[in-house]
Structure 1
Amino acid sequence: MTAVVAAPSPLEQRRVLRTPIPGPRSVALGARRSAAVAAGVSSTLPVYVQRAAGAVIEDVDGNVLIDLGSGIAVTSVGASAPEVTAAVAAQAADFTHTCFMISPYEEYVAVCEGLARITPGTHDKRSVLVNSGAEAVENAVKIARRATGRPAVLVLDHAYHGRTNLTMAMTARAMPYKTGFGPFAGEVYRVPASYPLRDPAGMTGEQAALRAIDVAERQVGADQVAALVLEPILGEGGFVVPAPGFLPTLAAWAADRGIVLVADEVQTGFARTGDMFAMHHEGVVPDLVALAKGIAGGLPLGAVTGRAELLDAVHAGGLGGTFGGNPLACAAALASLEIYERDDLAGAARAIEAAVLGRLGALADEVPAVAQVRGRGAMLALELVLPGTLEPDRAAAQRVAAACAQQGVLVLTCGTWGNVLRLLPPLVIGHNLLDEGLTVLEDAIRSL
């Protein structure tokens, strides 16, 4: 007689602390990890996951944590969203892989059609599907170089674009991303970003853009530049929202000089900032968009979507990869796209912004260590400094994140100096759960 295995009970959306963090089973797994996993792979939390659903994570000791990180903006539709898991299971029952370059399938085509519909601009578009954000950025550069015949790539200070050799060259921060891994790919040039907290007082977005353009014209030459690659909101660099006018001024200059404008929307895309894509906020239409993270509800998928004439300029066989556009990931993406639009998750992100900025803005007035609260939608941050200065306080950010973890709330850090607390809650998080997580965060910050 076949044994009947009971289905796991639904994971209730509430915080539960049964043991200290980490608990004994997580400690035991940590010991196993040290003997098997490369030391260069780090983890923010020393707890091991057993289940995750919606906006909570259950560890192997039965603790349930509020997730304000979404796997770095990946599980925006909620962890283990039922529609996503059902779509993946159904696709797995049909086939798990054929390689689109060998035997194509409809799901890949359908994802590309969806991306053409929702990305900025009404022009004719094409897409290529890949495995990750870094791969998407690297392919965008390949496409731009092939289409323009030019070698140089411009990136912004404080940028993060990935961990491959080319994207490490494009990334600004040395530790932990670049130190000891060079030499890096050439023809990558860095220009100043708009960082309102740290720019000269009164500098407008247009002025910040002209500063970057001056560096590019003098040090590189516009006629040598294939692509200007930028994050509409700096991600790993600190969730820095550029001053109004910065992006439109750069976009106009790139168009005038025949430079391909590439928007790295890997972290900002898919409703995260309160619009489907962050470039929408200033009405800027990029030539190419690099996508990943929130695209597929937790499965590995990336894409480059953009002007048809640019992608079609690449010779047959010049784009692709064995696993790019895997059918399981495509099924997850199609389910996720439906959730974003059906449930207006961009509107949900705006509601999160309203709830969070009001509370944390008041906290900034109370705690001198909080230099600025900033962000858009559900991509929000606090920058911590030594009180009375703009000197970054990385240790304070680490203490706050650790204190939150001890209380069962996952908060991530970022920033060029590691002094920024970033909030990336799932867009489906309930108001009560968000409120509880913010209370824990506020208490940890007040303890500074």
Structure 2
Amino acid sequence: MTEPLTSTGTTPESSAAAVDGLPQERRLVTELPGPRSRELTARRQRVVAGGVSSMLPVYVQRAGGGIIEDVDGNRLIDLGSGIAVTSVGNSAPAVVAGVTEQVAAFTHTCFMIAPYEGYVQVCEELAALTPGSHAKKTALFNSGAEAVENAIKVARHATGRTAVIAFDHAYHGRTSLTMALTAKNMPYKQGFGPFPADVYRVPGSYPYRDGLDGAAAAARAIDMINVQVGAQNVAAVIIEPIQGEGGFIEPAPGFLPAIVEWARANGALFIADEVQTGFCRTGDWFASDAEGVVPDLVTMAKGIAGGLPLAAVTGRAELMDAVHPGGLGGTYGGNPVACAAALGAIETMREQDLRGAAHRIEEQMVRRLREMQAVHPEIGDIRGRGGMIAVELIDPDGAQGPQTPNPVLTGALARACHAEGVVVLTAGTWGNVLRFLPPLVISPELLDEGLDVLSGALDRLTAATA
């Protein structure tokens, strides 16, 4: 029997360059999902809640660099990083070494009961890395949603106010309060209300669709806050510097600084939700850095710890200290193993210059995507920064005009890429955005191959509907 060929025309025994022991090549030896993955899906359906979904039902047995290998031996190019989590790869040596050493020492004591150095070290790193030179303090948690909730707690306690301003197209999490902050109903909010009060939504900046410059978009938002909420009532304004689930919406230059200026002038706090944009993802340590924005509070998670659950709120020291002792915390917050992973991930980011790597990914991706856009008017917009790039797909002849969202093409394109062994993600308020979050350690060759698959799939799908 002839051995199945890989995407590069070699056999599965090819000696392609390996990262963490895993060859960096796409290889399909079964259909996707394969027989072993289908067996696991059958088991899953008996015991896993139906509300927990998976985009691609292939079950992973190992991953590293820019490759995910499934239980059937297929190797897929990873352009999703577990939603911006594994920026340093899935098994970065510094993360593995730190975690292994910590597990051998102890796995948990609860920092609120008997503290440990790793928690303090992570807080020291975050004080140095987050925007601004002011005195900062940090509290550690488990997830991005938990960080956001606690940032709101700090803001309300420190200001003595209750109103919180969020923006159109926002995504901040799946807990009760963060669902209130999140804009999109399905699948995040449907049937889960009522939601907490004193959360207000205003328009943000969406240059592709609103055509406004940063100053005009900010003026629109500020007017609505002043008229409908009252500046004197606002505890905090929270925004993702580049909106993630909303479709990688990058606000027009000047929008964020204008919102910060308004907040400072009116005694409200500015919270930057950097859960998805943080830790070199956009080519800076934090996306706020691009315009010199200095938040009062920063929320972090995802890329912070190489895949282990850890989150943080870092803020001005006087704000973080405004909360009474015992008012912040949690049993697992700042778990010692997760802290060790974070220290290893930050070390990897520095030593491998992953900020620079993000810029190289942006240049490569935008160049290739613009080549596709030149022949495919269905690509309405290309946007994002660093290793956080998206295309918004449209129907130029659609019923809503030349920018009509095209979720049908978006879904078909994602499925076509998945079938050929390339993991891509969808996003956007209308489900018409294809987003790319490759590991920042991915090789240029592997990234190019993933884009080749995308280009070929787009050619076929648009030809079929021409």
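Readers should treat all values here as calculations from the given coordinates under stated rules, not as data from a laboratory. Every value quoted in this text rests on a predicted model; they were computed, and no experiment measured them.
Check the numbers for Rg/Rh (Cα atoms, Kirkwood Rh), for residues 298-345 alone across 1, 2 and tell me which is largest.
1
One of 1, 2 was used to compute semi-axes √(5λ) of the Cα gyration tensor in Å, for residues 18-113 alone, and the answer was 33, 18, 13. Which one was it?
Computing semi-axes √(5λ) of the Cα gyration tensor in Å, for residues 18-113 alone on every structure in 1, 2 gives 33, 18, 13 only for 1.
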